[in-house]
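Below are structures written as structure tokens.
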Structure I
Amino acid sequence: MKPNVYGSLSGGLAVCLFLCLPLAAAPSRWISLAPSLTETIGALGLEDRLIAVTDYCVDPDSVKKLPKIGGYLDPSLEVIVAMKPDLVWGLPEHEKLAGSLRQLGIKVALREQYTLANMRATIQAIADRAGEPERGRQLLAKLQQQEKAARRRFMVPPRLLLVLGYDAPGEAVHEVFAVGREGFLHEVLSLAGAENAYQPPKPCFPKLDAEGLTAVDPERIVILFPHDTMSEDQKQRYREAWRQLSFLRAVKENRIDFINHSAVFQPGPAYIKTVEALGEILSQP
């Protein structure tokens with residue numbers, strides 16, 4: 001039987017042509033619709049791919065100089081289209097905008113950022129999309145090491161209530177929003193070695209008045225502020241505002257602390273700063 005020379009040649013030619021074809025270039029003109037995604041892109045060292053961000057994207061510092069496409073909840077479709085991105089990163093809440101962009105031929109990648117598992121998956125997804133998967137693996141490994149170093153272990157985990165920062169206090173605290181038992185901030189609290197003093201499974205951010213705070217009665221209260229600087233005078237004024245609630249154990253024992261950094265409410269790699277800060281607070285008597 002004669003060998004199928006033509007078949008062998010055509011198969012070899014096909015392989016040769018396939019190998020010689022240029023690989024599809026990774027998208028290099030990105031727009032981010034959320035501060036947490038911008039922060040993640042920066043943590044991966046990929047901020048040079050960004051051509052525009054929202055008005056609220058401040059991390060890393062280099063993005064402050066980039067063109068702005070509007071707010072987090074109201075980005076401008078016209079501005080985004082005019083910039084001709086080859087990829088737009090967003091969150092599920094941007095689905096309506098994403099649909100409009102896709103109709104115009106613009107690629108959009110929406111990522112959930114609700115839990116730490118979501119966040120870790122997003123890190124790797126961004127690195128993969130950039131054609132730099134190793135960057136993702138390295139960042140995830142680094143964060144895992146930092147988590148281990150920051151965690152404190154207790155025979156009985158202290159009952160801690162995380163409170164969302166609020167405007168400058170008046171004479172007393174009347175009601176606050178706290179961190180419930182869902183989402184990445186609850187997970188951050190657990191990573192640091194504490195127990196969330198708020199026990200009901202819902203809501204995500206319960207509003208607590210004096211009666212609600214009494215029912216929770218945490219051993220420690222930590223107030224979160226999305227600012228990079230906070231003076232000792234400011235901290236003291238907030239502590240004074242809590243004194244009317246001296247029946248609370250945390251107030252009575254002067255265990256009201258503060259964590260402040262610009263990304264404290266962002267579900268991005270900066271979560272590790274909050275874990276580390278909580279670890280430091282929990283290590284204090």
Structure II
Amino acid sequence: MARKKDKSDVFFQVPKEKIKTSIGDIELPILYYDVNLTLVFYFVKPEKANEVLKNTDLEAIRFYNGKSLIALALFEYKDTTVGIYNEVGLAIGVKEKNKNASSPTLQLLKLLLKTNPENIPIGFYVAHLPVTTKEANVAGREIWGYPKFVTDIPLQFDLENSQLYGSVKDPETKKSIFELQGNLKGFIAIPAFDLITYTYLENKLIRTIINVSGNFRFSFNKSFRLTNIDSEHPMAKTIQILGLENQPSYAVMYSTNWQSRLNKGTVVLESKYFSNPVLSEVKKQKANV
């Protein structure tokens with residue numbers, strides 16, 4: 001594994017911009033100096049992914065097997081410019097509906113090789129992004145439109161025994177939105193790749209490039225399953241719509257030297273019909289109670 005870059009490294013020496021939020025100014029890009037990260041990937045039927053993407057300007061990309069890619073990211077942020085916190089992201093591999101994105105596998109390879117991410121026509125739509133601090137929640141929601149909420153996120157990176165455990169709690173009921181655990185053995189080293197996310201800030205579709213440094217340990221790994229889904233939270237509903245409950249993972253990668261720059265996003269378009277179908281359905285159910 002490559003060594004972590006020092007804070008004085010040129011990777012972190014980039015122009016800064018202050019953005020006003022309801023809790024004060026946030027300096028962009030946000031810098032992440034010391035992070036443990038695990039990415040768990042699943043394949044699902046495209047119609048399930050597109051059900052979550054309904055009423056967006058995005059559609060799920062299809063891979064060689066005719067299925068769509070789902071990523072579950074578990075972050076343990078140990079040193080950043082916005083504090084120490086945990087975060088979990090549930091995201092869908094997508095393209096913009098009005099753009100072509102031939103050979104998604106090739107596009108992912110370009111990300112791995114850090115080949116002009118600005119020109120790569122795919123990314124990940126972030127469906128849910130729970131965090132453990134108010135500061136991270138406000139910054140993500142107000143600057144990028146990341147669908148964050150504050151809750152308990154127990155994470156255990158037990159590398160000595162090659163085990164990972166993660167969970168997200170319902171912020172209201174304290175019940176489990178999901179639990180996840182698996183085996184981290186049999187991994188090969190690959191370089192960390194830049195990330196591209198899609199979010200909505202009100203009705204504006206935002207595309208954000210996250211520059212990354214470090215290495216991953218990668219494995220085709222079926223040991224990670226989402227279990228104990230005991231909540232009515234929208235994130236639990238999305239997991240069920242996608243059919244992820246108890247489904248074996250396709251691949252897993254983890255890093256203990258992941259570092260990044262979360263840049264200011266770019267407005268792609270103003271949507272005429274965006275609404276979050278999962279949240280809308282939950283609101284409808286509550287109104288009928």
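Just so you know, all these numbers are worked out from the coordinates, no wet-lab data involved. Everything quoted here is computed from the prediction, not taken from an experiment. Cβ atoms are built from the backbone, for glycine too; each structure is taken alone.
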Which of I, II leads on distance in nm of label points 7 Å out along Cα→Cβ at positions 124 and 156, largest value: I
Per distance in nm of label points 7 Å out along Cα→Cβ at positions 148 and 268, the highest-valued of structures I, II: I
When FRET efficiency 1/(1 + (r/R0)^6) of positions 100 and 196 (r between Cβ atoms, R0 = 41 Å, to 0.05) is computed for each of I, II, the largest belongs to: II
Label whose coordinates, when helix-only ellipticity at 222 nm (-39500 (n - 2.57) for each DSSP H run of 4 or more, over all residues; to 500) is calculated, return -12000 (choices I, II): I
At a computed 95, 47, 32 (Cα extents along the principal axes in Å), which of I, II: I
Origin of the value 16, where relative contact order in percent (Cα under 8 Å, 6 or more apart) was derived from one of I, II: I
Source structure (of I, II) for mean count of other Cβ atoms within 10 Å over residues 68-75, computed value 16.2: I
